[in-house]
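In what follows, structures are represented as structure tokens.
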Structure 1
Amino acid sequence: MADIKQQESSQNAGRAGVAGAGLSAVERTKPRTYLRQSWDRFKRNKISLAALAVTILILMFSFGAPLVSTFITGKGYQEQSLLNQLEPPFSDGFILGADNLGRDVLTRLAYGGRVSMMVALIAMGGALAIGGTLGAISGYYGRWVDSVIMRFVDIMIAIPGIFLLIFIGSMFTLSPIGLAIVIAIVGWVGLARLIRAEVLSLRQRDYVEAAKVVGASDSRVIFRHIFPNVLPLVIVWATLVVPVLIITEASLSFLGYGVQTPIPSWGNMLQQAQRFFTHQWTLAFIPGAMIYITVLAINLLGNGLRDALDPRISD
């Protein structure tokens, strides 16, 4: 009798073990969300992870410029000392040296990065607001609305953007925010065509047609059913266009049509350094290297996000 009870208990334990193993197998095979799958793909790209880390460090350095000025250099970005003209790096309290007016290069580099990043991010947001809205309207409604918007886009594309920016910069003295707004007004057309093409494809999907059949409004269809599917494309576009906008701001400031001194930016730091390059080569090298590293890091980050957010890539 004892043997029979022992055998039954062992069988029950075996069944419980099998059930537990089956449950854990089900839990292990639980489908992952789209964002989790994207993050897992992104983590496997070591170059993109390094680019993300570098980008975060540059953002912290740039937007933490007041902290750099207060706790590291102890100097303001406009603080001048003619006794310290063209000081080399690591000399007399200047970590990265001093420029032709004796201003601390590290402080101006941090504030210049903040201005350059701010211009690029505001311009990106403005271009997204204009181009995303017009592109979505054009792709969703089609017909004469699409024709009118796309013909206007064609006209804007036919005008060289850099020459238009130089013309506006020569007519007006632009603040950093004003420069960002002008760049956004000129640079939204590419995104509008990109969003239009994506919306044209999405509006034919079954779930969009089903939402229309049950009486969903146009705004609900756009924001609840179309916009979430366009969002990955927008994220990738943003990470790839920010480096272009940083170079655009630096180019305009270098030519004298962008951010004006005494407000520092990486572009006008290069402009001021070209006259003293033979006396102190680091004045040109340091802001140029920051532009290069920033643009490279954000580009690599954008490439990694593009691959990670692509649902056609299998794990």
Structure 2
Amino acid sequence: MHFVTMEIQGERIIGLTDEAQNYVLDLHRAHREIEDGTTWPSSLLEAIEQGESFIETVSRLRDWVFKQRDSESYFYPMGEVRLYAPIPRPKKNIFCVGKNYRDHVLEMGSEDDLPEHIMIFTKATTSVVGPEASIPSHEDLTDQLDYEGELAIVIGKSGKGITIEAAMDHVFGYTIVNDITARDMQKRHKQFFLGKSLDGTCPMGPAIVHRSFVENPQSLMVETKVNGEIRQRASTELMMFSIPEIIAIISKGMTLEPGDIIATGTPAGVGKGFVPPRFLKKGDVVEVSVEKIGTLRNVID
């Protein structure tokens, strides 16, 4: 199941699309018409908080729609709807894993920079934008805007002190994050937060894919293109800290909650890693694709 947050006829609702993402099912209309007694969430965040009962309801709605003579009327071509980030305003900052791909660590430094322990930083919730949204160039603040395509985890069940063995039970699904970074600000301030949290620098989407549709999240291709040129391409199997490890380590001393988002790190090929560096500029089209999830496309404005 590929869930999107979309706007149709002036209303922002939850939609369901397939892997090809050509059409989207109006779940709100289907639920309203069969009135099956369940409470319908007003946002995808509320839906995630409902847990597996929401997935069961969606399965019933989908099956019911396909049995209708006019089933096609419940679907919209993707080009007719506006997509937002699946969770347009998360409750918390986005958790981000730094230095999680060896080759990326080496392109930014040396063997001495390989982490012994996981590195975690965050991006402000105000940095989140959706697919096709413009990414501000922030020319008054930076001339070193960079891309980082990443697989992101969406937490579905609360937990603290989660074990590695139980970690995947706490995952609702997966999405894509482009961790846009102002490299000069990152260096100037000696920390990550300001250079990672400029408005519009956390494109997310286009969908959250339920975990049941991703057989092995540790074997997905992540690819980033700039103006059609492949800059990053690597499998998530190359992560130094796996998804279960990430969840277990973060939750040791803090509670993870439904809707929390964890970006799992970026592979080699970022702009700063080239000689000379190849930073983003106005008009550049950045596309991050993750196998099983889709493509997140944005333009630098």
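No value in this document is a laboratory result; all are computed from the given coordinates. Given the structure is predicted, the values throughout are model-derived calculations rather than measurements. Cβ atoms are built from the backbone, for glycine too; each structure is taken alone.
Figures for the structure shown
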{"item": "Which entry (1, 2) yields the derived value -5000 for helix-only ellipticity at 222 nm (-39500 (n - 2.57) for each DSSP H run of 4 or more, over all residues; to 500)", "result": "2"}
{"item": "Computed 0.15 for FRET efficiency 1/(1 + (r/R0)^6) of positions 40 and 264 (r between Cβ atoms, R0 = 30 Å, to 0.05) - originating structure among 1, 2", "result": "1"}
{"item": "Ranking 1, 2 by percent of Cα pairs over 32 Å apart, the structure that comes out highest", "result": "1"}
{"item": "Identity of the structure behind 3.0 (criterion: distance in nm of label points 7 Å out along Cα→Cβ at positions 80 and 200, calculated), options 1, 2", "result": "2"}
{"item": "Distance in nm of label points 7 Å out along Cα→Cβ at positions 184 and 240 - highest-scoring structure of 1, 2", "result": "2"}
{"item": "Computed 13.5 for Kirkwood radius over Cα pairs in Å, for residues 112-151 alone - originating structure among 1, 2", "result": "2"}
